[in-house]
Structure P
Amino acid sequence: MLEGTNANEHWRQARLSCFTSSQIHHLCAPKGFGKDGKSYIRSRVFEAIARIPADPEVNTMSTISGLVEEGWAIKAYIRQREIDPRQVVVQKLIYGENPKYACTPDGIYCMNESTDGLSWNVEVWEAKCYQAKRHMEMLEVSTASELKAVNDECFYQVLDQMLNVVCLDGKAIFFHPAMPLEQGGLHVINFRKRDLITELKFLRERKKEALEEFNRLFEKHTKNHEAKILGSE
């Protein structure tokens, strides 16, 4: 995903026009897509046609600090849980059931291999390194459902990663380097598929509807452009 503090160009190109987990919350308004959701779908169509990102990359001190500290968050969690770091995959782009669905979890924990040797039982990790006020707010959240109420962006990001990676569990990992780990510096919220059946169904349906709208708009714009070119000849 990264080269230093900048996005890897191969990664950037591979996810162009995809509905990504980090932005999937735009599709999850309670009543339809709304203006925000429709705008996000249009941006996917733009990327499919133009083959460049719809939004400029923003490298502020805050975003760069967050990217760097997310790596430390994963390392801190690995040490705390005494996990073998060789079982954790990082910065891996994953496509979902449709190649237009994609995500790059901060960590994919490969827990154990299936008995037939054809797959692995894994869970996804999403690390967040917020500034002090936002981090303290996250410390008051203990369940995925509570997280949805105060930070739906993070909630749907983890949920969508679970769909794309096809796993039963996920974790939102909140980290602040200035705080002792045992006093809120590291705070983890568990996501379990069995507790989120309704939310997962809702997200699947919204993604399906978004893909249908994407295909409709893509066909419309490409055909209109072709017609204009032919008409000018």
Structure Q
Amino acid sequence: MVYFQLPLTRILTVYVAQGLILVVFLYLAIRILLRDRKRLNVIFAGLYISPAIGVLINFIYAPLTDVTIVLILNFFTNFGAIYGPIFAVVFDLILLKSEKIISTSKQLAILIAYGIAVFCMGIFLLIPGFGVAIGPPNWAPVWSIPIFVYVVLILTCCTTIPVLYFSIKIYQKFEDEILKKKWKFFIYGFIALMTFMYLIFLSNTLADPTFRIILPGIGIILAILGGLLMYYGVGRQIEK
């Protein structure tokens, strides 16, 4: 296995910014699961666990120079990040409709269907110029326009829009002002997380060195703030 000296921008992005996000997300997921492992808790924790797994994979391949291995591991890193928001969709549906209506089989169907849609982005890797390019000098991923458009479309249509729509519906059902205020934190947190994800995809597509330097700082704020806001909004309540 061949390794190379990571440039400063990659160290800041992978091991500092994403490292802090990993610690916070795992901490929040563990807090939720230790209190109670009922299905609702597991679903909500999945929102944190999925991207955390992606970050761990990124830690592994960041210093490698075997193109095939790097591309495969980068795919699973992307998968972990992109798959995470679907748990917010299922979580919202359960709160909006109840677990009797959104049964276990329906929950699994949603998770599997979306997983297949995300996994299909691997097809782009098989078409030259349509996938992700990684190589010297800095080995940072560079996305093509087609894969960028595909990922943004499935993320927006399958998770961003549904979560915002369902969340507003849930908010409108609350009569207690304290609950409404806390639910706003959940919505704001989700928007912050999704903004961070879109910025990462945009950065990978533009491949602008200046943008890559600025993004880690922005990412730490958006991702950690988003995760904490969502947890404060509902995570502390479902622990009980």
Checklist entry - Just checking, which of P, Q has the largest value of mean count of other Cβ atoms within 10 Å over residues 80-87? => result Q
Checklist outcome for this item: If you rank structures P, Q by Rg/Rh (Cα atoms, Kirkwood Rh), the highest one is P
Next on the checklist: Quick check on the output: -23000 is helix-only ellipticity at 222 nm (-39500 (n - 2.57) for each DSSP H run of 4 or more, over all residues; to 500), derived from one of P, Q. Which one produced it?
Outcome noted: Q
Next on the checklist: Quick check for you: by relative contact order in percent (Cα under 8 Å, 6 or more apart), which of P, Q is greatest?
Outcome noted: Q
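Read the figures in this text as sums done on the coordinates, not as results from a lab. Predicted model only: the values in this text are computed from it and were never measured. Cβ atoms are built from the backbone, for glycine too; each structure is taken alone.
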